[in-house]
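Engineer: Just below sit the structures, each encoded as structure tokens.
Values in this text are rule-based calculations from the coordinates and carry no lab data. Because the structure is a prediction, the values reported are computed rather than measured. Cβ atoms are built from the backbone, for glycine too; each structure is taken alone.
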Structure 1
Amino acid sequence: MGVETTQPVRGFRDLTAPDAHRLTALEALARRTLARYGFSEVRLPTVEEAKLFVKSTGETSDIVEKEMFSVHCQGHDEFALRPEGTPGVVRAWLNKNLRQLGGVTKLYYMGSMFRAERPQKGRYREFEQFGVETLGNPHPAADVESILALKALFDALGLGDKVRLRLNNIGCDADPSCRPAYRTRLKEFLSSRLESLCESCRRRVDRNPMRVLDCKGDGPRLAAEAPRLEPCGPCREHVGAVSTLLAVNNLPHTHPDPTLVRGLDYYTRTVFEFSAEGLGSQDAVAGGGRYDALVAAMGGPDTPAVGWGLGVERLLMAAEAADPSLAALGPSPDSCSVYVAVQTPEGRAVAEGTRLVEALRRFDLRADGGLFASSLKAQLKEAGRRGARLCVIIGETELAKMPPACVLKDMAAGTQEEVRIEDLVQTASRKLLTPAPPRTNP
């Protein structure tokens, strides 16, 4: 009887090539893009105190009520696997006293997040997320810069014309005539329809009625009839300026979009969301907004802030739907530029082959080899499978010459030439700088 193979937990997965490569390449692309906008990386712990998310994300949020992975350690407070990045960034900003450095702090993060939701295509219980946070800048220009950095990432991936931006104003709590007055009107509206609401939404009517509009079940049905928020003057001016600056930067968007609420309690004024083609009804790939009250709510000073989070799996799905070649994100790390083969598995050829593979790598070329126990035919087949442009063939006859030589085969052109060993690295490098001809069948 065979040993039973252990499978990953449902909603979790192993990443191997090509998926692992795509993720690594996308992370590199995001780092290059965000560096141009002045963001620096912060690395956050996977486990935080659960109360961090209860306090920031909201007791009535889906994340806290239904989706948070709790970690129980005997003799300790309750911990949680991080379900999102913003609370951890704010905690780190406070703990590290980054405010003391003065000016504006601009950070980005990337890594796994965890939510105990039902797995489906493009949505896993462990998922990759990128995000940026700007702390210390109250001006609408900070909102716009954050949005433009996100759009630049879409552009770099070739999705610039495949995404749509929605923008809304959800007001503030500072002015009683703004969100507090809206909550009162919304609560009255929802109370008259209590029987038609799901169980979770019934609980939210008294504690956080705006959360009902974010419900995947009740929200869309109620959006058309629900009262609309009438922002106070400062909120109206702020989000209006955001919209104007986006237009100045030639970024089309829908504003206002009263159906856009966002699912986290800490947002104020600006909220936005990017959706992409090819993802069906759940087409959101990234979203965020301003959260001017969060830092103070977490024990820090009053600090304006804005940021966003991006679902990487959803983004890669959108890229593949738009153009399968976009999702490849460059050559696989399994590929190589130069492959080294030997004619016989003994004698000087093996020693010289091992040395040449390393010499090519030291010259910053993607080189491989080492399948020296196989036939030359099998080695050439492996070179083709790995996508090698050039194949170095080392034989005893060529090595016996003075000076020693080898055969350099152009796999794309189907041609080959004899090259002195001492000239091989420079010759291979020079050939790789020229465009490859169409590959011919071997």
Structure 2
Amino acid sequence: LKLLLSSTIVKQGASIDILGEIEAENEDPLQLSLQLCNFVGNKYPNEPLVDEFRGATLRKLKQPNSAYQSYEKAMIKSREHYLNCRNESQQNSEDNCLVHLKKFISTSILVAAAAREAGISFDDQMSCLAAAENYAVPVLASAQEYDDEETHMTKDDLISEMVELYNNMGVLEKKRGSLHEAMKYFRKALDINPTDGHAIVQLASISSQDDDGRSISHVKELDRGYVAGLFDGYSSRFESELVDVLKYVGHELVYNSLRDALPNATSIGTIVDLGCGTGLLGELIATDMPWVAIHGTDLSQRMVDISLERKTGSGGRAVYSTVSNLDASEFLSNFDKASVDCVVASDVFIYIGDVSDVLGECMKCLVKNGLVGFTVESYETTEADSGLRLLPSGRFGHSKEYVYQMAEKHGFEVLSWKDAVLRQQAGKNVNGAVVILQKQR
């Protein structure tokens, strides 16, 4: 916060020693944040960034009404900056005005979120978002038609912000039960970015109540950015919620099935852990087979950071030899041919969707008779079903037939298939299976 506020002052063309002019009476970082916001805000009352930071601080201090008011000020100032820029277009570049518009959209989203926490009506929440849409739609149309290398990045940012705006409008309508309106906004997001994971998952969550599932019926994968962001945000509470609340046991199922399939575990030297998360599965393997080198990967950088610090037992050795921030197929492609003994993936294929590429890379890097252990989520199939479907949960379901087809296609034998309960969701069992494949060719 201090660094960002300092940059605000530099942007305004001044040089001020913030800490030198503020005498912090306590070490509470939130109170210091308020002091800093007030200090800079008094000197630069038209700077929306200060009101935005003040709103974030008040939110953490559990003062929702004050946070809402501060965010609203940031939105109003951002809008004024944008309008002033447009009115002075001869003196301002196109880029500069787009930056102000993007800030107006982002602060409008923050105001709507703060309004929800403050108990403000749905209509008032939506009015904040709708106002931003009204300003942005004509600019977005011209931005998509206009092509200039110098402004391309800024317009890409604006397009991304519009997708976020429509997703927020869709979520708001969904919360108040207007599913038809919600789907309209999610489809608007997909019109701008057809692979946006958030919009796709939201449509999947209400597709059972949709007259046509055409928007999501073709979806075979989710974009990496969505999955990475999902788990970045989930990382700090991942184990407490997944294991303690949702009773997740996927890592135990994969580990136990893998051990049952290994007649001589001492011959195993290298295991790859796809979507390793915080290291739940890796720790089980490292504790039981300390001689094995475990290499993990995860799309979430925060998960990578956590798993790198994971150790066996109390003060034991590191669970992973290496952990990378790559998707499954790319990570596997880095291994030499026939250099890996086992590949494991607990609760991972449900976010990958189409596993053909992953199994193809497994075939290349696995030794003869090497194993792949993973979990899949079950669902009710139909005659015309491909065996792969994005479920209302936002996760992919894989049929038994689909897994067997993929195994045969890539030269694997299904060594074992065990139906199991993977976790709880909304008080109900989430059914699936733990599968072990063995390389045959």
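Engineer: Tell me which of 1, 2 gives -17000 when you compute helix-only ellipticity at 222 nm (-39500 (n - 2.57) for each DSSP H run of 4 or more, over all residues; to 500).
Structural biologist: Numbers: 1: -10000; 2: -17000.
This value belongs to structure 2.
Engineer: In addition: Output the label of whichever structure in 1, 2 has the greatest value of mean count of other Cβ atoms within 10 Å over residues 195-202.
Structural biologist: Working: 1: 14.1; 2: 22.8.
Largest calculated value belongs to 2.
Engineer: For the read-out Cα Rg over 2.2 N^0.38 Å, a value of 1.27 was computed from one structure; give its label from 1, 2. Mind showing how you got there, number by number?
Structural biologist: Working: 1: 1.27; 2: 1.14.
Clearly, the read-out refers to 1.
Engineer: Taking relative contact order in percent (Cα under 8 Å, 6 or more apart) as the quantity of interest, name the structure among 1, 2 where it is greatest. Could the numbers behind the result be given before it?
Structural biologist: On the way: 1: 14; 2: 10.
The structure with the largest value is 1.
Engineer: While we're on this one: For distance in nm of label points 7 Å out along Cα→Cβ at positions 283 and 307, find whichever of 1, 2 sits highest and give me its label.
Structural biologist: Top value of distance in nm of label points 7 Å out along Cα→Cβ at positions 283 and 307 goes to structure 1.
Engineer: Give the label, chosen from 1, 2, of the structure having the highest value of distance in nm of label points 7 Å out along Cα→Cβ at positions 203 and 347.
Structural biologist: 1
Engineer: Out of 1, 2, choose the structure whose coordinates give mean count of other Cβ atoms within 10 Å over residues 131-138 equal to 22.1 when calculated.
Structural biologist: Structure 1 accounts for this read-out.
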